[in-house]
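Enquirer: Multiple structures are listed underneath, in structure tokens.
Just so it is clear, none of the values below were taken in a lab; they were calculated from the coordinates. As the structure is a prediction and not an experimental result, all values here were calculated from the model. Cβ atoms are built from the backbone, for glycine too; each structure is taken alone.
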Structure I
Amino acid sequence: MRAFLFVLYNAHMTKKINTKLNLERILSNQGFGTRKQCRLMIVNEEITVNGVMCNDPDAKFNLENLQYTVRGETWDYREKSYLMLHKPGNYECSHKTQHHPTIYSLLPHPLVVRDVQCIGRLDEDTTGLILISDDGQFIHRMSSPKHRVPKIYEVTCKHPMSDEQIAHILKGVQLIDEDAPIAALACTRINEHVIHMTLAEGKYHQVKRMVAAISNRVEGLKRIQIGELTNGAG
């Protein structure tokens, strides 16, 4: 399964940028290399800005609505990056992986250089929506338990889900090492073996542990929504 990558372009994530910077610094800030490397690309006529080739590293440009190409690939200037990724199975949400490739290998290299981070990890065998950003405030707002951002998971269970089991999940199940029972915000049966479970926490293996606590087992797990965000990748 291939990864689907989308750029979030919400109003609260963007603001007018009136700053002017020289082209060398712009490219370096956007993750295309050191200042020296970016200067060389410009001098070698590998960069266009707003459709016009520029070979002057010191030429200054307004950052608002700035579009440029690097070796023929088109980019828009982004002060911060906000991405949605449809994570395939058998990828790890870590820069230092143990058994599988990192999801960061699915991203354009300049974004990795900018040190974007996953907002909440998914297990290597879990697929679906994950958010990625280099904006610390946005990362905190979306991941902090106090903000209780709901996340919806499509859960395929080994055994049919009974009404009693769904009611148990909604009432709360006791997990090992937890002081109090944990309940789902919502739990809807899609078919005999598939449910949609909504959680506000992000505890270790939470969905799998909650399903195991009601004497069932997760056979497949996909996150389909975070807050109001869905990627439509299916």
Structure II
Amino acid sequence: MHILLTDRLSCPRCGPEFGLILLAHHIHDRRVLEGELGCANCRELFHVAGGVADLRWPPADGLADADAEATAAAAAEATLGPEPAFQLAAQLGITGGPGHVLLAGDAWVWARGLAKLLEDIEWVTAAPGARGLEEHEGVSRVVATPERLPFFGGTFRGVVLESEGAGAVTEAARILAPGARAVILDPEEGTRERLAEAGLEILAADASALVARRAVPGRSVASTSPPG
């Protein structure tokens, strides 16, 4: 997990109004490998182990429950070609950094391909399966509850969401910065309406993906450009 991501982390228990304080035990090349993240409000501690920040609430017993999924999914990720990464980058409207983009749910499998394509973006995974990845430049791994993402609102340059429910869609919209896009893969019924309720404009939609953008205050939809 890149150390700059800690500036965007909020307490999974207290909510996005309360930030977390890092107590690092092992940092290498600005990446936090071992440590703890503490909330000054509730005094809860969240652990970073092997580069993975466990920010679930309520907490589970470590990350052992994700081992089988992580091993299988990491093997599948290793077989993916570059084409999906190019397509996702185009849908996100991002051509360069800096910034953070969230890959939530099954979308984490594109992390390494996207990190190779756009090296100055930090791709943040939020799924137990990503634990199967080794620490990789440009990829920060977080395990979180999809309906309660531990990030400040309006701070991400993009979100890719796959195989998650209504609450996750609302949370994904919440963390988008003005002008940033959300790409919902294999959208469920009602996703378009939930994004509209969250203040996002629909840019494109088909059976496989829905692309929406948070408007920039003071600009019309037609003049709003995505970041990057």
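Enquirer: Please state which of the structures I, II yields 2.3 when distance in nm of label points 7 Å out along Cα→Cβ at positions 155 and 203 is computed from it.
Expert: The correct label is II.
Enquirer: One of I, II was used to calculate FRET efficiency 1/(1 + (r/R0)^6) of positions 35 and 179 (r between Cβ atoms, R0 = 30 Å, to 0.05), giving 0.35; which?
Expert: II
Enquirer: For distance in nm of label points 7 Å out along Cα→Cβ at positions 163 and 187, find whichever of I, II sits highest and give me its label.
Expert: Going through I, II one by one, distance in nm of label points 7 Å out along Cα→Cβ at positions 163 and 187 is largest in II.
Enquirer: Kindly point out which one of I, II the value 7, 27, 28, 19, 10, 7, 2 was derived from, the read-out being P(r) over Cα pairs in 10 Å bins from 0, in percent.
Expert: Value 7, 27, 28, 19, 10, 7, 2 for P(r) over Cα pairs in 10 Å bins from 0, in percent corresponds to I out of I, II.
Enquirer: Next question. Going by distance in nm of label points 7 Å out along Cα→Cβ at positions 43 and 91, which of structures I, II comes out largest?
Expert: That would be structure II.
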